[in-house]
Structure formats: structure tokens, C-alpha cells
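Each in C-alpha cells, the structures are laid out below.
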Structure I
Amino acid sequence: MSLNILEQLALVLIGSAILLSMARLLLGPAAPDRVVAADTLGVITTAGLALLAWLFHSPLYLDLALVLGALAFIGVVAIARAIEGGAK
């Protein structure tokens with residue numbers, strides 16, 4: 001499989017976005033920064049899976065992206081509520 005320049009660029013940009021988000025997740029000065037970084041990682045990973053589905057012509061990756069997106073959203077909401085102080 002040979003990738004053209006735009007596909008390679010997309011993979012490089014997704015990889016660099018993952019590295020920057022991981023840095024914010026690990027080094028974030030406060031808990032809300034880490035929650036936003038976790039949410040960003042979920043979105044980036046979902047976009048990466050959609051890109052893989054397009055590159056490999058496989059709808060299975062789209063199913064995985066859908067499930068990951070939903071789970072990432074639910075997880076971030078749960079973490080944000082725990083940081084906020086739980087249910088009121």
C-alpha cells in the first residue's frame with residue numbers, strides 16, 4: 001500500500017496532535033487541563049480510526065470509532081463530574 005502526500009501529512013498531523021495532547025495530559029498544571037486533554041485524545045483517536053477506515057477501505061474501523069467516541073465522551077463527563085464534586 002502506497003500513501004500519497006496528503007495521507008502521509010494527515011498521519012503526521014494526527015501523530016503530532018497525540019503527542020501534544022499526551023504532554024498536556026501528563027504535565028497539565030490543573031485537573032481541568034488534564035480532563036480537556038483526555039477529551040482531546042478521545043477526539044483525535046476517533047479521527048485517526050476514521051482515517052484508518054478510509055485508508056484500508058474497512059467499515060470495521062468506523063464502528064470502532066463510533067464506540068470509542070461514545071465511550072470517550074461518557075468517560076470525560078464522568079471525570080468532570082467527579083472533579084466538580086459529584087452529583088448534586
Structure II
Amino acid sequence: MPVLDIYSIGVYMFGMFLLYICVWVFIKPLKWLFKMLLNSLFGAALLMLINFIGGFAGLTMGVNIITAAAVGIGGVPAVVMLFVLKFMLV
């Protein structure tokens with residue numbers, strides 16, 4: 001039968017503390033990455049919807065990784081920015 005003295009309990013507590021820190025350090029970036037991926041998917045869907053509706057008026061934008069990520073990060077103002085940039089540069 002194992003003997004639990006004060007040193008063993010301290011080592012177990014320190015190990016649990018290190019495990020908690022490691023999980024906290026790795027979960028935070030994964031949450032951020034998942035949020036960015038989800039926003040990019042919504043951004044691509046929004047661009048496709050705008051292309052579908054705006055196709056009747058000649059208002060289209062290419063849907064690719066860059067535009068979807070920009071809309072995912074910036075939201076609706078990024079959609080406006082992309083269209084303004086498109087018409088300024090063309």
C-alpha cells in the first residue's frame with residue numbers, strides 16, 4: 001500500500017498545477033483559431049450571398065481564402081471595404 005506523506009501530496013499538487021497551466025496555455029489559442037475559422041466560413045457565406053444577389057446589378061466579389069478571412073476578421077465593414085477597394089483599383 002502506497003504511503004502518502006506531505007512530499008508526495010506536494011508533488012501531486014504541483015503536477016496538477018502544471019497540468020492546469022498547460023491546458024490553459026493550449027486551449028486559449030485553439031479557441032481563437034476556432035473562432036477565426038468559424039468567422040471565415042460565415043464571411044465566405046456572406047460573400048456568396050452578396051454575389052448571388054448582387055449578380056443582377058453587376059456587383060460581385062471573388063470568394064477565396066483572403067477575402068473570406070478578411071470578412072471573417074472584420075465582419076460587415078470588411079465587406080464594404082473589399083467592395084470599395086475593388087472599385088478603386090479597377
Structure III
Amino acid sequence: MRERFAEIRADIVENDQAIIAAVNRRLELVTELWELKARLGLDTVDPDRERRLRDALAEANTGPLSAAGLERLITDLLDLTKKELGAG
């Protein structure tokens with residue numbers, strides 16, 4: 001049983017590291033997108049795009065993350081992105 005306990009903890013650490021890598025990649029991609037938008041004279045933040053993102057992620061969520069939990073995660077991710085990249 002202790003071995004399984006250690007395996008689960010190791011899997012959690014690995015998963016958390018993957019989340020950090022994915023967030024960092026997201027920041028890189030958004031930086032590139034915002035640079036393109038600036039060259040085209042477009043607004044950095046697009047509320048309609050954010051709504052479509054929320055809808056798409058809600059549709060893709062198969063749980064066990066609740067709808068409320070997903071909404072919080074998306075809101076926090078978008079807020080973090082804006083703060084990290086200087087738009088919030």
C-alpha cells in the first residue's frame with residue numbers, strides 16, 4: 001500500500017509539472033498572438049473569443065471537474081495570462 005501511495009504522489013508531481021509547462025507554453029503563444037495583434041492594430045483582449053473559449057472548454061470537460069470548477073480555472077487562467085503579459 002505504501003508503494004502505491006508513493007506512486008500516486010509521484011504521478012501528481014509529474015502531472016503538476018505538465019500543467020506548469022502547459023501554462024508556460026500558453027504564455028508564449030499568447031505573447032506571439034498579441035504581437036501579431038499589435039501589428040494589425042487589433043485589441044489585445046477579445047471578450048467574444050474568451051466566451052467561445054469558455055464554451056469550447058465546457059464542452060470538452062468530461063469531469064470529474066465540475067462546471068463551476070472549470071469556470072474558476074478558466075477565469076484564473078485568463079486573469080493570470082493578462083497579468084503575466086501586462087494586460088491586466
2.3 is what came out when distance in nm of label points 7 Å out along Cα→Cβ at positions 20 and 60 was calculated for one structure; which of I, II, III is it? III
If distance in nm of label points 7 Å out along Cα→Cβ at positions 36 and 68 computes to 1.5, which of I, II, III did it come from? II
Just checking, which of I, II, III has the largest value of Cα Rg over 2.2 N^0.38 Å? II
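Rule-based calculations on the coordinates, nothing more; no lab input. Since this is a predicted model, take the numbers as computed values, not measurements. Cβ atoms are built from the backbone, for glycine too; each structure is taken alone.
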